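Trainee: These are the structures in question, set out in turn.
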Structure I
Amino acid sequence: MKISISVLYENMTRWKPKLLGHSGRDTMAYSGLYFVTGRFADIPGKILFGEPDVFPRGLKEKAIISFGRLPEELAVHNTLLIFPGDSDRSAIYQEIELLFSRYEEWDESLHRALVAKKSIQHMLELSTAILENPIYVHDRNFALLGSVNMHEDQNGWEYDQRNQQYIMSLEIMNDYKLDEEYQATMSIDGPDIFSDTIFGYRILYRNLRTEGAWYGRLCVNELKRKFRKSDFALLSHLSNMLLMSLEMGHAHVSPNTRELENAFLKLIASGNLEKTPLAGALMQYGWDTEDEYFCAVLQTEYRDVRTNAIAYTCRKLYDMFPYSCIFSYHDKIVLVVNTSQGHLSIHEFTNQLAVFLREGLFRAGISSEGRDFSHLNDYYKQALEVYDLGSQKDPSFWQYCFDDYVLPYIFRQSIRELPARLLCRKELFLLRKYDEEHHTDFFRTLRIYLEQNMNISHTSDELIIHRSTLLYRLERIQALTGMNLSAPKLRFGLLYSYYLMEDQEM
């Protein structure tokens, strides 16, 4: 493994050396020392080691280790590590050679682990003495793949009993989603520092990404010692090895799951899919074409995309509702919940989902229950419609079930081309105007009478009036409007008008 002169400098501070020259030339480019004596020779990939008088003044682009004072012009074009003039040359030379051996052994152990297909955890354990701080790796679903040097002040992880692994807590995930600095870190390719604003300590991290695919993140917490400049390069080296390991043994989604997702995505996108491939995908997933199901849609935001929270959310939802097919579509998370397989009603589903939505800062639209998965597109649209409608009418709610918004949906559809006043019975406007002019209560009386199925006793109790008073009001209403309330369609039209007027606040 090649290292930089900064790695040597930061490991030899007890000798009180000075690092001089342009840091831009201090790269991980050196595999050992070349001891310069009387005659100078240029050996590529080696750090030059010797007394001040053996280095020609015209040297450029070199890394030099020496003692005492060197000509100033050497520092202009080279990187210099200068030890005090009275330092023990032999002891320093041997210590540097040991440092080269140490990092070379680390690199070789990582390569052996890679060839032997050892775990991420094993590779982190090999790196504890190098980075000397808590190290951990999480995958794209924010599940912990490995951790070492754990510290009591380190942010916690929740144990997922079902998958028997630790995952990031929802509280921390929400902090990330709302933090602009963290969102920005998702687009950074090299090693970088995440500030201490959330956890109280800094995190040196690198995204594990290749060809546009984000596998997760390697992190080092600044808890046992302060970060060094060389940690950036060492983290990059470790992350490259981990990335190769992840690419070799990455756990892909089950083919059965992927096939059903693709079938559902085609249904949602186009509304059409031949029944044979759909039935095959359902059968491979263990579902039947006649199973009952419903569709739920969670609307995500840009912050969810930037922090890769969508994959994390899908995983959490699947843990909660295993008899579901869950996937992302555009800016939404779609759940197809099989109630036949899971023995779960919509009411039970919403009760379980409510806390998750509130804690995860999501809202959801939920369709009615149905059969025949070839009609999934209709139930998906139903979930979208109720999400949009519910968000307008009840913005403080976290979820909206279509069954609770059927009438408001019908009202919204009915007034797309005609204003609401043209869809309401004119007799109701007449009664309301009469009430305003004569201080009567005929408008409300008729509504309650209809809602009580024209039951005189129930209506008078609801209005808290005497039976004879109610009968008088009904006679006056009939005289004013000329309506025959024995006609079912008329009663339906009147109630529809009442509810539409209420919905539109007319």
Structure II
Amino acid sequence: MTVQAIATDNTEQRHVEKRLKDANRQMRLLLEASELGTWDYHTETDHTQVNKRWCDIIGVDYEFYDGSSRFWQQRIHPADLPSVTNQIEAHLKGQSKVYSAVYRMRHEDGSWVWIETYGRVVERDEMGKALRVAGTHRDITERKLAEIHQMKQSQLLGFINKARAAYLENHDLSNACQKILPELIDIADSQFAFIGQIVFEDNKRRLFIHAISELSWNSASEALVELYKGRKLYFDSFDNLFGETIKTEQTVISNQLGTHPASVGTPKGHPPIYRFMGLPIQLQGEITGMIGLANKFSNYTEQDAEFLKPLRDALAGLFYAVELETARLEAESQLLRMAMTDALSGLNNRRAFLEYLESLSQDEISYFVMLDIDYFKSINDRFGHDVGDSVIKQLGSVLKESIPAPHFTARVGGEEFAIVLHEQSTESVTTRLTKLMETIRHTEFALPNKSSVTVSMGVAAYTCDNTSTALTQADKALYKAKENGRDQIAWFEND
């Protein structure tokens, strides 16, 4: 038997293997230097192999990494998951040459990491079905946050200008706040928000809600929504988390709601609140309102509060503008009331009476009454003008109480008063005026001799198109009442 040995020179093969090993080592070093994570997804087993850097990016211990697709899907931001899933499925079906996506993944510490990923199918079966997809995974959080910050600054400036323009258009601050609320929620990455202004009523501090996310979870909350729509929604209790912002005049942040000392929970059935940030709106060091934000996907920070400071300053300016406008309108209204009010009797004066007559409709049934205090000159002569003034003042109070709106009462001369009654018949006019005369007779006026005061009245129906004619007729009826002995009612009758 002959034994033949064949020696094969495998030097070249060893060189190839060494070059491949070196290339892999260089590639690994290159990936580590570039801080790229790598992933290799096997569709048949639903398992993804990753390198240590991939795990480091999201703070996961490499030894305990779970390679299932469920693992990374649960960590993708809910707002990004649909887009990422659609892009992967489209690439697996061959609808794109490269799979690329930018999205957020939750870090182990609870923060969100921005990921830029590229990949492609590297293996398909004979039917074209994708078997393996491989790619890279890069942390672009710093770059992305800078881009977002710049974009949000521009967006913030935009809706600040929108709020100012909306207010200047019709001086409706609530409408202006409601217009920017959706953008505020978006820019703050929050789920709920409100904008409130501090007001004082009867020396009590209240928070008037200009704009709020419309939440409705039961009949009681529906009533609150209706109050909000009617611009009557106020927060009166400050013994809670948002009230802490008002009381301390400081930013309040709670990323674990139940742990904050001021947290008192939410009403039964209220959508859950996980995180909250209250931002004071201040002007010249004094709090004038606040912004409330809730349920950001990540933790609220002081940087969030600082970012929204331009909006808070803008709202403070608008709040101040509203206060100035309100004060101006109140001053004008007070001046108008003073110009239209008789200082002694507290009733409308002659100017107000004449303007009221101009507003009357010719189709409206009205009755003009001229009223005169009987023997008023004697009261002044016997007891002095101070007593006479007191009688006029007391009579003004009686007329206010006895002749309420929609009727109209005015003092048009020394002891002369005018009344416009909107009654449906002469009988109802007579009944009302008779009751008025009885009230006056039984009123204890401030006369030294304790004597009673009586009045005479003349009445004319407003049945013509000329108010001066009706007034003249009422005057004639008044003189008739005086001629017939005073302390009575006389109706105008055509001679």
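What follows draws every value from the coordinates through simple rules; no lab data is involved. Not measured: the values here are computed from a predicted model. Cβ atoms are built from the backbone, for glycine too; each structure is taken alone.
Trainee: Work out the source of 18, 33, 24, 16, 7, 3, 0 here, i.e. which of I, II gives that when P(r) over Cα pairs in 20 Å bins from 0, in percent is computed.
Mentor: Working: I: 18, 33, 24, 16, 7, 3, 0; II: 16, 26, 24, 15, 11, 5, 1, 1, 0.
Clearly, the read-out refers to I.
Trainee: Of the structures I, II, report the one carrying the highest value of mean count of other Cβ atoms within 10 Å over residues 274-281.
Mentor: On the way: I: 14.1; II: 22.4.
Largest calculated value belongs to II.
Trainee: Supply the structure label, taken from I, II, corresponding to Rg/Rh (Cα atoms, Kirkwood Rh), for residues 138-225 alone with the calculated value 1.10. Write out the running numbers ahead of the final one.
Mentor: Details: I: 0.94; II: 1.10.
Only one of I, II returns 1.10 for Rg/Rh (Cα atoms, Kirkwood Rh), for residues 138-225 alone, namely II.
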